[in-house]
Structure I
Amino acid sequence: MNNGFLGAETRFKKPPSETLVNSAFAYELECSRYVMKGLSIADLAHVMNLSQDEVIQPDVALALIKGLQDVHLRGTDVIPLDPAVGDSYNNRDKYLQSELPALSGYIHIGRARREASTLAWQLCCREKMLNVHKALTKLVATFNDVIAQHHTTYMADFTYLQHAQPTTLAHYLQGFQMPLTRDLDRVENALKMVNQSPACSGSVNGSQIPMDRYRIAELLEFPAVIEHTRDAMWAPDMCLDLMLPLNSIMTTLDRVSEEFIVWNSAEFAYLELDDAHTRTSVIMPQKKNPYGLAYIRGQARALNGTMMSLLSCNQTISGQPDNRLYAYGELPRAMDYVEQCLALFEETLRAARFDKSQLAKAAADNFIISTDLCDMLVKHAGLDNRSAHKIIARAVRNALENAQTKLTLSAVMTAASQLAIVLPAISQDVFDEVSNIPSLIMLRQGVGSAHPDSVKSLASKTARRISLAEDYANELNFEHFEQRFLNRVNEYIAFLEGQCER
């Protein structure tokens, strides 16, 4: 009889079928690289907590913790992975049975497999989410660096890929930076959610085994516990809290990447990507394809599917395994992809070369000031906006019909006359101020406008947010959590050794 599976010779008479093993079990085992180390930490913390609550004797705890520590230090690669055995938890359990045959059974006291797996998954997710936070902070800072170089780089803003109004490259890029800055808040909220301990929940409604939930949370550097034990085991909203900021980040990266792909084309030529972030064509030697940006675009779309998958899986009832089974691998993998895309776009943005003359050429399109001419008529001629709009639209029509590329004050006056709209005299100086792009940009005085002072003010606020984000990451410092945890394990081993010597 095959004794390698959980339940052999007890509830079950025969092992799982080969079809089940090669499908569901094999899929579940794919997440091992994300949760196996966390399972090891969860085991050590659980046994230490049981020992402190005097559920197991000091000599048993000492031998078990030393054995678990030894296994942990060997690394996760030493544990064979066989889908016939089951998931990551079962494969680890089988290995521990061979390494610690007289002791490994104590690990399961008062704890479901689901709890250990959930805890391991949260340990993984909080570390990876902080990595996303750091990469996002770096990109927001790089935007500030690039923005600072382009306060007077004039360009045509777009709607529907048509010239809309004149602006600066600094202001335009800042429009992509702002949602990424808000994503820092979203990521930090997600970290707050995932950084709560589910440990010592029993199965779903607690346990009669005495276990201090706050002590184990402190040991694992969780600042809080998910208080309700059944909720702690499923917390379906946690997956969504983690996934939403990832999708939000990728939405902005996709938008700006798509823009840069267009800008990198010969038809626009606003931007040249560095060789390091492109790829040659196999057949067309002259090409330099924006492959890095295309990769980001593809990942953004793929992660939309991941979001819908996790949303659907977490709509089940009665603690179905869908809630976590698909999240154990998909969410950490999504975090890896987003971290990669953030790093890739940060490099791409920093190394890209913007063609100021080509951007200025587009800004010189005289029709691009049409909206501002409407505003001029409102301000200086006392017209309502609808009348002003009609006049300027007619002036544009006249110019196009006469193959003219420039609007003049006389053309505006003629259009008003054609529409029988009485237009008070407008001075040439007022018209010229609106027609000159640098002076026109300086007329934009509102908060968040393209005026250089407004852009700089917002950049200063962003710089302060970057500093707060860096402080936040340094305070959490999950990068060195494992070493701090192992130090506490050693301290507790020394304590137990002292007890056992008495």
Structure II
Amino acid sequence: MKKKYLIIALLSLQSLHCQISVGFASSSETFSSNGTYKLKSFSYDNEMPNLKGESFVSYTDEDDGKTKNLYKINRSFDLWDGEPFFVAISNDGRKIIYIKDRVYYGGKEHENVTLYLDGKLTKAYTTEEFIDCDRQKEKCEMFSDKRNPRFKHKRATFSEYEDKLTNQDKFLIKNYVFNKNDTIYITDGRKKVTLFDLNSMNIIQSKIDFDSLYPKIKNIQVKQSRISSYRYPFKYIIDIENIQNNVKLSHTISELSNLKFISSNSQEYYKFKLHDIELTGYMNRNGKFEIDSISTDPIFDQQKIINYIDNTTFKTDFIPAGLDKIYVRDFFGGYRSFDERIAEKETIKAKERREEEYKKRLTLDKIDNFYIPKNLYECNTELDKILDFESKKMLVESVDPFEFNSHMGGLGMWIRNNWGLNGGSRLLKYFYDRNVGNEMFGRDTMSGIIIEQYIKWLKGDKTAWEKWEKQNPVKLN
């Protein structure tokens, strides 16, 4: 298994490095260089990039002038204006390449570069493999950072740049990746170019100096994908209705399970232990719900719920015009016994289980497959293994370490979530034993200390953590 590094996306607080989740979803049209074939892609949800959609390859028949589909792919190739996602289709319509700078899910189809032949996945590359870079030794970003010009001030326009950009830099703002006659040109964060042959589906050459190549490509006219969007309907699983009786799914499950549904908006939501259901899927225009994933607490008869969904036709008036289906998620609520006394007993038992689980977590060296450092020294050595070259450079050059410790994302949030500062761990106990982090927002204090100490470590002070421990000794009870 290849080692996975936490890249700048983990450190940065810019929306550029976050998965897009907005009130709109996208569709796009991409033509082959010769204009013969068109790739039409639909996203069925509002989170990008992922696979939840469909794509169609079509052409115009020379005999009758009609548009005909060549094949369909059961995934979307998400594109969004201003975001580093790219797709191209070959001149024979058989090959597709999709490139993105970030990965949020496991599996080959989610890699940074995916290649399809006649609609089937044939190859996949990580950023490291595709542009031939080493995250631990150099900048390793799929696309040039010139694609996002920095403005002088908030009211600046695209013609006003913080620095005097060269013609090469201006070229890269729009053309950091493009397709020219089935040769894909990608300029990466090192300003090195990788050439990829879409016909043979092989890398031609990598690490070409962009400045040396620029005179040959500066006048190339690039065909851009046409991107459009539609308003995503925030219809939640609990609210889809049986077309025959208008009963919502949440209430039908209540009847099937003899349990009371409690909405997440109810005051009871945090009062009782609730039994949970996780359910996602596609609502088709014909009213049939296609389950993508389902998991339920043991108290439910899961098969009974599946049978109901499979044999029911639901209302579809919320599906946007022009789409055959839409992805529906988020089961905002849970279930408890109609008998409040039973619900209270279950709540007490659940609290006792959580307390036992919390005590257990304080002793574990691994939680959810993440190694839990036992002290500041191990925090430093683990971050050394995890963070890449560019991330470490950002930390060393930072003026205010707080920018990496936000509630909205970044390294601090990653530490709090994955090293158990939020849910309990031996690292949390390490700080509590020193009477550190007991105040409100104390977890932020802990992750902030870890980041500050690691910056000192990176700057060469390998004993700063020892000094901190001496200043914050274990408090005896």
Structure III
Amino acid sequence: MTTEAEDRPVILWFRQDLRLADNPALTHAAATGRPVIPVYILDPGSTVRPMGAASLWWLDKSLRALDASLRERGSRLILRRGDSEAELRRLIEDTGAGAVFMNRLFEPDAFARDADIAHGLQTEGVDCKGWNAALLRAPGGVLNGAGQPYKVFTPFLKALLAAAEAPPPTAGPQALSTPAGLASDAIEAWALHPTRPDWSGGFDWTPGEAGADAALSTFVARGLKSYSVGRDRPAEPATSRLSPHLHFGEISPWRALHAARDAVAEGRVPAAEAEKFVAEIGWRDFSAHLLHAFPQMTAAAFRPEYDAMPWREDPAGLSAWKRGRTGYPVVDAGMRELWTTGFMHNRVRMIVASFLIKHLLIDWREGERWFHDTLVDADLASNVQNWQWVAGSGADASPYFRIFNPVIQGQKFDADGRYVRRWVPELGRLPDRWLHAPWTAPPEVLASAGLRLGRDYPRPLVDHAEARARALDALKHVVAGRDVEGD
């Protein structure tokens, strides 16, 4: 198929940018005035590991929402499955497309693959262009005085906010011309819902650009004004719940940042609360920059000495942790929330991760893999960075001696027990005094609550004091010579 260069279609390759507003690749494609071919390619080999089951559930809904938005503008989303380069070449051959526009991915494997594809196509006369639509600043754009990536968050955030330049907001085109007759997979044929079992029945989410907008509006109106405190209270609806929307690119991080700061300017939110939220957006950037610069951190400790950690093989303990049967109520509540909703509260993520790593001495990579499969916001960079932060092995990590006491954490952040009672209903009648340590309750209290430890609810897998001592002893292999403390 041959056409004049100025009439040759532009392929718009969607990936983790499933939105129309604030989408630079789409804006530039529409501005050419040429036909635009929106395509999403499901390529299991495109990243370090395939998407997990919860992410695939989200992808199904998000692609449907994107297709509906495109159809409202006279276009549609073409779905292809297979090797990305092969499918792009097939589209180019079928349509005579003269350009491929995309928003860039920064995970190392995908970044390298995109560069190879772009180089190959450009040598054959196909124009390939990419933009940053996912981060406040692309990796490589925030470096320290020595020209190296930052490894400490606070100076990174300061440099990021000083260097990042907000792109102009765009609403997306009102109309888009797409050639007719292009072959597309049916999304139903991709079978993206979890099976054996289908555990997505409790997923209470609205994937897609409209869902992202609604989540941001709700958060700014309700949770942002007390964010710094509310974000630590798992029973409170105080977190933004934007993480899956940001991961799939249904909303720009700049839009979230501006919404928070606009609320300050309008007198609706204290400045300190908005900036705490902005810092969390910055932490997302920090994770992405680190992974881009240090790709080995997906499989190895960022601090190599931590690979000497004497991890335990404990299949039974790992299984109990996954199922929310550890005997520590706040840990079990978090793991059950995850399985039921595809999400876990931020504070509880730290508690359950600390328990797996330091109480059970199970390798952080086991927990990271489970989160990757079960979280709807399973972002590789953030997931790996956060797990290594808890393990003490990451950049700017939690101190190695920090070992959360799950009883104290529960009492401090879920004092009235609403979170635990929601997700561990068998403890529902236990008084607050005993709720976070049911094994300490007198027999008559347990009987009154209708609770038989070891049958209705498990006894603790490990004793906290003994587990803490064991963890600190194991850490001596890694941090010999340092003072050992606790919290």
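Tabulated values for the structure
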read-out: With helix-only ellipticity at 222 nm (-39500 (n - 2.57) for each DSSP H run of 4 or more, over all residues; to 500) derived as -13000, matching label from I, II, III; value: III
read-out: Top of I, II, III by percent of Cα pairs over 40 Å apart, largest first; value: I
read-out: Label whose coordinates, when distance in nm of label points 7 Å out along Cα→Cβ at positions 127 and 239 is calculated, return 2.3 (choices I, II, III); value: I
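Laboratory data are not the source of any read-out in this text; all were calculated from the coordinates shown. Predicted model, so just to flag it, every value in this text is computed and none were measured. Cβ atoms are built from the backbone, for glycine too; each structure is taken alone.
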